[in-house]
Structure 1
Amino acid sequence: MVAETLDEEDLSPSIDCPVLVTERLVLRPPHEADIPDLMKLANDRGVAEMLSRMPHPYGEREARDFVTRSAERVSGCVYAVTVAETGRFAGCAGLNGTERGLELGYWIGRPFRGAGYATEAAHALVDLAFRATDIEALNVSCRVINPASRRVIHKCGFQFAGQGMMDSLVAGRVPVERYRLDRRTWIGLREWPRG
């Protein structure tokens, strides 16, 4: 789940955010050409309910603001997740600083779900987090009612670390599960399972 928290103080370590190319995806900075697809995919109440800072409805103003703030970011990484073969915008993913440390986040638009894109993007960002920083652990959380996100988290090797609460602009105060992946475990999991 991506927090979409660009307006809070950035607590993440400084990361050079290169374009990431995976087997089927290109993760790159969001740009103005993404705005129509971002508006369409993010204007989904079901997506916004799983995230903390995504408003609903989500229109052109929100999309432009997100793209602008993403470009101004000095640390952490925010990516547009695009399909390599077509260049189509499919969602967003990123690494953001939180009070718990560096946190992975992602969301994939409804038409692109079920193809393994969230897992593929998450693997790329987990690798980036551990290769580009000296963090000892990476965090992620998901709503307790989000089994698809939980499956992505498990496929990346994260271990359950407890429960907490999240303030969502759309859903209010909701319970979340927190997960953690330490560097030592990541080293043992470098050959990510496919699927």
Structure 2
Amino acid sequence: MFYSFASITCFILFKLLFGLRVEGEENIPKKGPAIIAPNHISFLDPVAIGAAIRRPIYYMARDDLFAIPVLGWLIRHLNAFPVKRGSPDPKAIKKAFRILRRGDLLLVFPEGRRSLDGKLQPGHPGAGMLTFRSRAPVIPTLIVGSERALPVDAHWIRTHRIKIRFGKPIFLKEFPEPKNRRQAYQAISDKIIEEIKKLTDGD
């Protein structure tokens, strides 16, 4: 109930403050697992995605955020779970697989971290690994404008239009059988980034 209330509230606020525009909603499965894979240009991005999709979404957040009073409680109740930065985190990975196995949506930033200049970065193999091992479809997603609504190192939110465009699902069967797992993970992540780039046409 709390998540649904927060999602609706954020949708209204994003409409009022940023003129939120959502395209390609039909590409989000009504049920079953999927990985939502957007570009990452602002700290507003997870909130924007949560506001744009009616189904609950789960996502990883830096573990140090959970130690911040109020914020830690809030993001935990908004389906975030902690992940350690800079080193593999088996606990977080297992949590991600459990989420997908039970048929929920998982938000994964394929670049691995926020872009400091707003440009799309190379894919990180982590997104490919989650896709390969879970067999879940991936929804490439483009976020436009959030880096201007909340720029890097900004202390205040600015009113700027934000648009989210969901692409068609990518299925694992589209990839050939790999000879090397690591190369397969990177190839899948590269494909996700390629599909996000295609969504920029016209922007």
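Values quoted throughout were computed directly from the atomic coordinates according to the rules given, and no laboratory measurement underlies them. Computed from a prediction, not measured in an experiment: that's the story for all the values here. Cβ atoms are built from the backbone, for glycine too; each structure is taken alone.
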Could you figure out which one of 1, 2 the value -11500 for helix-only ellipticity at 222 nm (-39500 (n - 2.57) for each DSSP H run of 4 or more, over all residues; to 500) was computed from? 2
The value 2.5 for distance in nm of label points 7 Å out along Cα→Cβ at positions 117 and 149, derived from one of 1, 2, belongs to structure 2
Structure (1, 2) behind the derived value 13.9 of Kirkwood radius over Cα pairs in Å, for residues 61-140 alone: 2
A value of 3.5 was derived for distance in nm of label points 7 Å out along Cα→Cβ at positions 45 and 77; which structure in 1, 2 was it taken from? 1
Once distance in nm of label points 7 Å out along Cα→Cβ at positions 109 and 133 is calculated for all of 1, 2, which comes out largest? 1
Using relative contact order in percent (Cα under 8 Å, 6 or more apart) as the calculated read-out, with 24 as its value, let me know the right label among 1, 2. 1
Computed 4.7 for distance in nm of label points 7 Å out along Cα→Cβ at positions 21 and 165 - originating structure among 1, 2: 1
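Could you figure out which one of 1, 2 the value 2.2 for distance in nm of label points 7 Å out along Cα→Cβ at positions 69 and 93 was computed from? The partial results should precede the final answer.
On the way: 1: 2.2; 2: 3.7.
Among 1, 2, the structure yielding 2.2 for distance in nm of label points 7 Å out along Cα→Cβ at positions 69 and 93 is 1.
Given a value of 15, 48, 32, 5 for P(r) over Cα pairs in 10 Å bins from 0, in percent, for residues 85-180 alone, point me to the structure among 1, 2 it was derived from.
Derived from the structure labelled 1.
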Which of 1, 2 yields 23.6 [mean count of other Cβ atoms within 10 Å over residues 37-44, calculated]: 2
If semi-axes √(5λ) of the Cα gyration tensor in Å is calculated for 1, 2, the one returning 25, 20, 17 is structure 2
